[in-house]
Structures are given as C-alpha cells and as structure tokens.
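J.: Structures given as structure tokens follow.
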Structure I
Amino acid sequence: MKKSFLVIGAGRFGKSVAHTFCTLGHDVMLVDKDEALIQLMSKEVTDVLIADCTSESCLKSLGVRNFDAIVLAIGYDIQASIMTAILLIELGAKYVVSKAQTELHGKVLQKVGVNRVVYPERDMGQKLARSLIAPTIIDMIELSDDYSVVEVTAPKDMIGKSLLELNLRARYGISVIALRRNNGGKTLISPVAKEVIAENDIIVAIGENKFLKKLQWL
C-alpha cells in the first residue's frame with residue numbers, strides 16, 4: 001500500500017532516505033531551508049519545499065498529521081533537530097524517526113517523544129569495523145544489548161554439513177531463521193534440519209551475542 005512520508009533535511013542521509021522511499025513507490029515530501037540542496041532533489045522525489053522547519057507555522061502548513069511517518073534528518077544543528085522534534089510531537093505527528101549525532105542528543109530526542117532514534121554514522125562505523133575483523137559478516141541487527149540477528153557468509157568449517165549436524169541451537173542457542181542459496185539466490189525461510197550448507201550460502205541467524213562472538217559472527 002502506498003504511504004506518504006515527510007523527510008526534513010536534504011543532506012546525505014535525508015536524500016538517501018527520500019530517494020529510497022520514492023524508488024519503492026511511495027510519496028515523499030522533502031523539506032530543507034537550503035535552496036541548492038532542494039533543487040538537486042526536485043526531480044527525485046514527489047514534492048519539495050524550501051522552508052525552515054524550526055518554524056511552527058511552517059510545520060502547520062505542511063499538515064504533519066497527514067504523513068504516515070516523518071524522518072527528521074537534520075544534520076549537525078542539534079538545537080534545530082530538537083526544536084523541530086518538539087514541534088512535530090506537539091502538532092500530532094503519527095510517527096517520528098530522527099537522526100542523532102550523539103548518545104546525549106538521542107536521549108533528548110527520546111525524552112521529547114520521538115518514536116525511534118537512529119545513529120547512521122555510529123552504526124555504519126560499527127558495521128565496517130566488524131566486517132574488517134570478521135569478513136564473513138554481511139549485516140547485523142541488534143535486537144537488545146544481549147541478542148542480535150546476523151547475516152553471514154557460510155564459514156568454511158560449516159560447508160558440506162547439514163543444520164542437524166551443526167546443531168547450532170543445542171550447542172549455542174543460535175537459531176538459523178533463513179538460508180539464502182548461492183545458486184540463483186533462493187531463500188529458505190525456517191530451513192529444515194536436513195538442509196546442507198553449500199559454499200557461498202548466506203546464513204541468517206538469531207542468538208545471544210556472547211555465542212555469536214564465539215562463532216566469530218560478531
């Protein structure tokens with residue numbers, strides 16, 4: 001179902017989010033006070049507006065309640081980010097996701113009512129570091145301080161063995177929730193125990209971080 005999104009801030013993060021929304025077939029309004037940035041994106045998204053979103057009258061005119069979600073992607077101006085977040089919450093925005101520069105910035109955003117806070121630079125840095133330490137890691141999602149979902153290229157010592165033989169659940173409490181085959185990219189959701197791991201297969205697993213680290217998957 002087509003959704004409508006408001007993206008505030010046309011920096012690298014905001015442009016990437018807005019472009020992806022449009023590529024996936026959704027309506028996007030991109031707003032920034034920098035005319036040059038907005039002109040660059042005018043043909044990439046549904047609609048653009050040159051405006052300062054720290055202004056309550058500006059946000060009222062946008063009708064923030066009408067958007068399915070709002071991404072607050074203001075860059076390094078932390079004060080503007082917090083002020084805009086407060087106004088969005090007060091005006092009844094349904095769901096607000098905001099970029100944060102620091103942990104303290106993120107805590108303040110959560111305190112004022114932002115639904116979700118993301119840290120693009122920090123998260124990208126962590127992923128890069130992990131990929132260099134353990135090259136088999138493709139992606140990781142932290143579910144909590146103790147549990148994560150990881151996507152890894154099948155390690156050499158697992159190739160040719162079935163999930164039953166590996167017995168990851170009993171040995172480490174790790175569950176393989178998907179297996180993406182290297183031959184054509186077929187993905188098996190909740191693969192059965194008899195499935196044998198082949199070279200270049202992608203394993204998606206969930207487990208406790210201490211055991212994922214033991215397998216060098218973190």
Structure II
Amino acid sequence: MRSAVLDFARDVAEGFTICSPLVELGARAAEGQEGEADMRPIFKAQRHFGCDIQPGTGVDLIEDIHRLSFADDSIGTVVALETLEHVADPIRAVEEMYRVLKPGGVLAISSLMFFPIHAHPWDYWRFTPEGFELLLRPFESRLVIAQGYALLPEGIFGVGVKGPDDSLTPERLPRTHRRAQTWGEGMAVDFGPLRMSVRQLWRYTLRYSAESARQRISRRGAPGTSP
C-alpha cells in the first residue's frame with residue numbers, strides 16, 4: 001500500500017465522521033502487504049466489513065462490487081482504496097456505493113494514473129482527475145485531489161458525501177493536500193512525471209554507465225566478435 005494512500009485514509013478517518021457499518025471494497029491484501037494494508041486500525045469503525053471478489057487476508061464477505069448485497073441507505077461509510085482500476089465497470093460500482101450509503105454517508109476512493117500494470121487479479125483502468133469527478137457525479141458533495149505531475153499524476157483521491165457538505169475543501173484532507181502541493185520539491189531534475197534529486201541522478205548515471213561499460217567489455221571478449 002502506497003504511503004500516500006495510507007495518509008489519505010488517515011485524513012478521511014480524522015476529518016470525517018466515520019459511521020458504522022463501514023464497508024471496505026477491495027479489502028483483500030496483496031501478497032506481501034498483509035500488515036500494512038489493514039484499514040481497521042485507521043478507521044476504527046464499530047463494524048467494519050472487508051469485502052472482495054475473492055477470499056484472502058482482510059476479507060469478511062465475498063461481494064460483486066457491481067451488485068452489492070447491502071440494502072439501500074444501509075451503510076454508514078464506504079472505502080475503496082486502490083481498487084477501481086481493477087473493476088470492469090467503475091461507474092456502475094460507484095453508483096452501487098452511492099445506493100447503499102445512508103444519507104450523509106461518506107465514500108473515500110483512491111486510484112492511479114501513472115503506474116505500472118499490476119493484475120490483482122485484473123487491471124483495467126487508469127484515472128484522470130476528471131475521471132474521478134465523473135465517478136463521483138451521483139454525490140451531492142465531492143472533492144478530488146491529484147498528486148504528481150499535472151499532466152500525468154500518479155495518484156488520484158476522491159471523497160463523496162451523500163448530501164450537502166459546504167466544508168468539503170482540500171484543507172479537510174491536510175496530508176493529502178500537502179503532498180499534492182509539495183510534489184517535486186527538492187527534486188531539481190525534471191523529466192515530466194519523474195522527479196529526482198541531483199544526487200539520485202548521479203547515482204543512476206554511475207550505475208548505468210558502469211553497467212554499459214561491463215557489457216561492452218563482455219562483448220569484446222566473446223568468441224567471434226571483433227573489437
């Protein structure tokens with residue numbers, strides 16, 4: 001689980017009233033993330049149901065995100081972190097989240113744009129900030145924050161409230177907002193969506209220069225090759 005996502009989860013847990021029951025969609029921990037992906041200690045909901053399409057660590061209920069089994073207006077909080085890129089129809093999925101939320105209920109979602117393919121078990125989508133605005137369109141109050149290079153951000157974070165909330169501003173998510181505002185600070189080398197310090201650049205330069213030199217030496221020594 002990316003540290004930015006954990007910060008977002010903490011922001012939501014501290015900045016909003018987390019009503020029970022809380023439904024976490026996409027709760028199955030990826031291999032190697034069994035400890036850090038547990039959202040229960042962060043949200044501290046009285047009732048927390050971890051839901052996923054397949055069994056695994058963190059999963060209490062097997063659910064199809066496109067057809068949730070919960071009744072209308074029955075869930076206090078819904079969380080879907082780093083999940084929607086793996087969902088066949090994310091618009092339908094968020095409509096289902098809206099349906100099951102109680103009036104005043106909170107939805108927290110996060111996903112990716114600039115990120116490698118990572119099947120879990122499938123990987124379908126990458127989202128722009130406008131894409132998240134579209135997903136959250138059913139919600140009367142919504143907020144979207146992107147982190148990273150403006151034209152190709154890495155992470156997209158969104159909150160929807162099923163009802164009016166005039167205080168839904170970026171400052172309500174201080175860690176997430178600060179990461180968005182300070183991305184790239186101290187990284188003097190700018191390759192668009194990639195930022196690094198001069199020290200990092202030198203480290204990569206030395207590493208790949210040395211590797212290239214070894215390959216040239218190896219090719220010269222191979223049988224049948226001419227210098």
Structure III
Amino acid sequence: MDPIHTIALTMGVAWASGINLYAAVFMLGYLGMTGNIQLPPDLQMLSDPLVLAAAGFMYCVEFFADKTPGVDSGWDALHTFIRIPAGAILAAGAIGDVSPAAHLAAGLIGGAMAAGSHFTKSGARVLINTSPEPFTNWTASITEDIAVFAGLWAALHYPVLFLALLVGFIALMIWLWPKLWRGLRRVFGFIARLFGKRPTDAVNAPTINLGNPELKHNKDST
C-alpha cells in the first residue's frame with residue numbers, strides 16, 4: 001500500500017470501530033478473505049473464518065440492540081471499554097510493517113479517533129432516546145451502519161476522498177460536542193430531579209405569621 005492508502009485505512013478502521021466495531025471487522029475480514037483487498041500482515045487474521053463468524057454473530061446482536069431505545073445507550077456504555085481499545089489495536093495493525101514507534105503512534109491516534117466517533121455516537125443516541133417514538137432511533141442506527149460500510153469502502157478505494165470527508169467529520173465533532181454536552185446535562189439533570197428526594201410539603205414547612213404584628217405583640221405581652 002502507498003502512504004495515502006495506509007493512512008486512510010488506519011484512520012478509517014479506527015473511525016469505524018468507534019461507531020460499529022463488528023461491522024468494521026467483518027467487512028475487512030470478508031474483503032480480505034475474498035481477495036478484494038490485500039490486508040496488512042497484522043490484520044490478515046481478520047480473514048480467519050473463526051474471526052468472521054464471531055464478528056458476524058456480534059454484528060447481528062448489535063443490529064437489534066442498537067435499534068432498541070434505551071438498550072442502545074446501555075450497549076454503547078458497555079462498548080466504551082471495547083471499541084476504543086479495539087480501534088487503537090486495529091489502527092496499529094493497519095499501518096503495516098513499520099517501526100515500533102510508528103505502531104505506537106498509530107495506536108494512540110487510532111484510539112483517539114475511535115473515542116471521538118464513539119462518544120459522538122453515544123452522546124447523540126442519549127438525546128435521540130428522549131423522543132418517545134422509535135423511528136428516529138432506527139433511522140440513526142441504519143444511517144450509522146451504512147456510513148461504516150461506505151466509509152471503509154471509500155477508505156480502501158478512494159482514500160483522498162475519505163480523508164477529506166474525515167476532516168469534515170472531525171470538524172463536525174468539534175462543533176457538535178458542546179451542544180451534546182449541554183443536552184446531556186439537561187437529560188441527566190432531569191433524571192436526577194426525577195429520582196431525587198423531594199421536600200415534604202407540610203411537615204417541614206416553616207410557619208409564616210400573616211396576621212397583624214401588633215396583635216401578636218399584645219398577645220405575647222399578656
């Protein structure tokens with residue numbers, strides 16, 4: 001692979017892992033097994049039938065979990081500890097036969113890229129789940145699946161286009177994160193108020209004397 005293809009694959013697999021790890025692994029493994037692409041040596045294990053079977057099974061599980069409101073946010077929370085490390089490992093493997101320092105650098109950048117796409121997805125899903133209807137959730141999930149497959153395909157066949165789109169995605173993340181953070185604070189604040197302690201109405205309420213203060217003074221003096 002030439003440097004542009006290597007960079008596109010490295011960033012593409014990290015970005016895709018943060019959104020749908022199992023779809024990314026299955027697609028790369030399938031393309032490598034069928035001879036459509038030549039995977040780097042450290043990623044050739046993805047073409048192993050056992051890896052393909054595991055990735056395909058987990059993709060089917062995620063396909064349904066990711067489209068169930070509420071379940072998808074729990075799934076994303078659990079996969080914080082899976083997608084980000086996997087994205088770093090895949091990015092380090094995608095860079096090819098280079099020095100250990102280059103592998104480490106690719107892993108660090110890949111982990112950051114996977115974290116960015118993962119937190120953008122999971123944060124947006126929490127806000128989407130505030131809508132009572134499930135259709136927005138289904139649309140978002142299907143769009144993410146299509147984006148992963150199309151993005152990896154572009155990274156493998158049109159690397160310059162993919163890198164340009166990736167720069168746009170990073171700019172979108174930077175613009176979107178403050179808005180997601182404000183939205184998440186409102187959502188979690190509402191949940192905290194919903195399940196938090198409410199003050200009792202009458203037992204602990206202070207007694208307020210609305211009568212004539214002079215009458216109260218005369219009563220006290222007598």
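Laboratory data are not the source of any read-out in this text; all were calculated from the coordinates shown. None of these values were measured; they are calculated from a predicted model. Cβ atoms are built from the backbone, for glycine too; each structure is taken alone.
J.: Assuming 0.94 is Rg/Rh (Cα atoms, Kirkwood Rh), for residues 33-152 alone as calculated from a single structure, say which of I, II, III it is.
T.: Answer by label: II.
J.: Quick one: distance in nm of label points 7 Å out along Cα→Cβ at positions 161 and 193 came out at 3.2 when computed from one of I, II, III, so which one is it?
T.: II
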